[in-house]
Every structure is written in C-alpha cells, then in structure tokens.
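> Each in structure tokens, the structures are laid out below.
Each reported figure results from applying straightforward, stated rules to the coordinates on display, with no laboratory input. As the structure is a computational prediction, the values presented were derived from the model and not from experiment. Cβ atoms are built from the backbone, for glycine too; each structure is taken alone.
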Structure I
Amino acid sequence: MIEDIKLLEERAELLKVIAHPIRLCIVRGLWRSGGCNVTHMQCCLEVPQSTVSQHLGKLRQAGIIEGERNGLEISYRLKNDHIKAILECLFGDSKLSKEKEA
C-alpha cells in the first residue's frame with residue numbers, strides 16, 4: 001500500500017506541474033511538434049521570453065522536458081512518457097484533426 005501512495009504522489013506532482021495553462025500549452029505544443037526553441041514558443045504564446053523560460057524551468061525540474069543545445073539555441077522536447085500518455089488522452093482527437101488538415 002505504501003508503494004501505491006508513493007506512485008500516486010509522483011503522478012499527482014506531474015499533474016500539478018502541467019496544470020498551469022501556459023505549461024499545458026507548452027507541453028501540448030512540444031507533443032504536437034516534437035520539439036522547438038524558446039523563441040518559437042514565445043511567439044505562439046504571446047508572452048515575454050522570461051515567462052516562457054520560467055515555465056520551462058519548472059517543466060525541466062519536474063523531468064517532463066529536456067533541452068538540447070545547438071550553439072546558442074536550445075531545442076526542447078518531451079521526455080516523460082506519462083505526460084505523453086496524458087496529452088494523448090486530453091488532446092488525441094485534436095492531434096488527429098491537425099494531421100488531417102495538413
């Protein structure tokens with residue numbers, strides 16, 4: 001039973017981290033695109049780069065995303081399979097709709 005509680009606490013923490021609308025938008029965008037940089041996110045979200053960076057820091061600290069540096073640019077992508085499964089549940093139909101439109 002103790003192990004179940006620990007697992008539930010870990011999953012609840014992941015949900016708390018993505019519960020903010022900007023962070024949910026970031027992870028949904030990374031899930032749909034496969035990855036992108038801060039500048040692209042800033043343009044899509046229409047918020048200051050510092051705001052995007054703060055939210056990326058929280059997502060990175062929670063182990064949800066990872067960044068890969070290429071020169072001065074860092075490209076972010078999802079790294080947590082549990083989050084990918086959650087996004088599939090939340091937005092799976094809309095992802096298929098986007099693919100059909102393309």
Structure II
Amino acid sequence: MVGVGKLLKQAQKMQQKMEEAQALLSDEIIEVSGGGGAVTVKVSGQGEFKDLQLDPEFLKEDAEFVSEAILQAIVDASAQAKKKNDEAMSGLTGGMQMPGLF
C-alpha cells in the first residue's frame with residue numbers, strides 16, 4: 001500500500017498550496033468602477049465585498065439608473081474575483097474543477 005501513502009502526501013501538499021493561494025487571494029483587492037466612475041466596488045480575490053463608494057452627485061440621478069449602475073459594478077467585481085480565483089486554483093489542480101472552492 002505504498003501508493004496510498006504517496007497519494008495522501010500529494011493530497012496534503014495540494015491542500016496546503018490551495019490554502020496558501022486562498023490566503024493570498026483574500027489579501028488581494030480588486031477595484032471596479034461603474035457609472036462613469038460614480039460607483040466603485042472593492043472585492044477580495046475570494047469574492048468578499050470590502051467597500052462600496054458612491055459619488056454623492058450620482059445619487060441625484062434617476063433611481064433606476066443608479067440601481068443599474070451599482071448592480072453592474074457589483075456583478076463585474078464578482079466576475080473578476082471569480083476569474084482570479086479560478087485561475088489560481090486551476091494552476092494548482094491542473095485545470096480540474098474542484099467543487100465548493102468558489
């Protein structure tokens with residue numbers, strides 16, 4: 001059963017590398033602007049939202065327009081965080097999808 005022991009060691013190494021990558025991603029901040037710069041969303045590389053800034057003048061615009069711009073900035077930030085996370089994990093797993101990582 002030498003193969004099983006070797007497989008377990010490889011799995012432990014991969015888990016450690018994944019944890020290190022997740023820690024790096026949690027420290028990385030992605031900033032996305034929308035509405036012509038009136039909306040700024042900051043999200044970690046793991047997809048955790050960190051900040052939302054709105055230009056006070058922007059809030060005087062039509063409520064539907066403001067809502068759409070905020071939502072689009074959030075969607076864009078989330079997509080960028082997911083892409084960064086997928087790229088980091090893909091490098092560790094050789095492109096194999098691991099359920100529950102994001």
Structure III
Amino acid sequence: MTDGPARITRDEVAHVARLARLHLTDAELELFTGQLAVILDHAADVATLDLEGVAPTAHAMAVTNVLRSDTPRPGLDRDEVLAAAPDVEDHRFRVPKLLGEAP
C-alpha cells in the first residue's frame with residue numbers, strides 16, 4: 001500500500017452506497033472503506049508499471065476456436081425421422097397437450 005493520503009474516505013463510500021441505494025451499517029462502512037482503499041492502492045501500483053511495448057490482450061494465453069467449421073450439410077430425412085417418433089399426426093411429431101392449452 002502507498003503511504004499517502006487515503007485514496008477513499010468513509011464519506012465517499014457512504015455517498016456511493018446512497019447512490020446505489022444500499023443501507024450500510026457503521027461497521028460495514030469501515031470494512032468497505034478499508035477494502036476499497038486496498039483495491040485502489042493496488043490499481044495505483046498497476047498503473048505505475050512500465051508497459052511500453054506490451055500489446056493489450058483479452059486473455060493471458062492465446063485463445064483459439066476449437067469448434068468445427070460451420071459448413072452446410074444435408075439434414076435428416078423427414079420420413080425416416082418421423083418413422084422413429086412415438087406418435088405422428090399430419091407429418092409432424094404428435095406430443096401430449098399441455099395444461100390449459102386449446103387444441
């Protein structure tokens with residue numbers, strides 16, 4: 001942590017909590033003020049890093065698509081699929097009616 005003025009005050013945390021419509025107890029305000037100060041100190045440490053020549057990335061490791069290519073292919077034969085169905089009506093799957101549905 002840096003040895004400087006507080007990065008965030010208890011009043012600022014209370015203000016943000018009010019904006020978010022959160023009711024925080026005094027103990028929660030103290031806890032969150034300390035936690036947020038640590039987070040902001042860490043962000044300040046990261047901001048001081050020399051990143052010259054480091055390309056921005058979305059992931060720490062290279063990510064590649066492992067899915068097959070999306071190529072069109074023939075679908076299933078309708079008559080063959082309907083022949084395997086438990087119940088067929090008008091060349092469609094017949095399923096039980098759901099409660100409250102009109103035919």
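> For which of I, II, III does Rg and Dmax of the Cα atoms in Å, for residues 40-87 alone, calculated from the coordinates, equal 12.2, 39?
II
> If FRET efficiency 1/(1 + (r/R0)^6) of positions 8 and 80 (r between Cβ atoms, R0 = 41 Å, to 0.05) computes to 0.05, which of I, II, III did it come from?
Considering all the candidates, the number was obtained from III.
> From which structure (I, II, III) was volume of the Cα convex hull per residue in Å³ calculated, if the value obtained is 322?
III
> If helix-only ellipticity at 222 nm (-39500 (n - 2.57) for each DSSP H run of 4 or more, over all residues; to 500) is computed to be -23000, which of I, II, III is the source?
Label of the originating structure: I.
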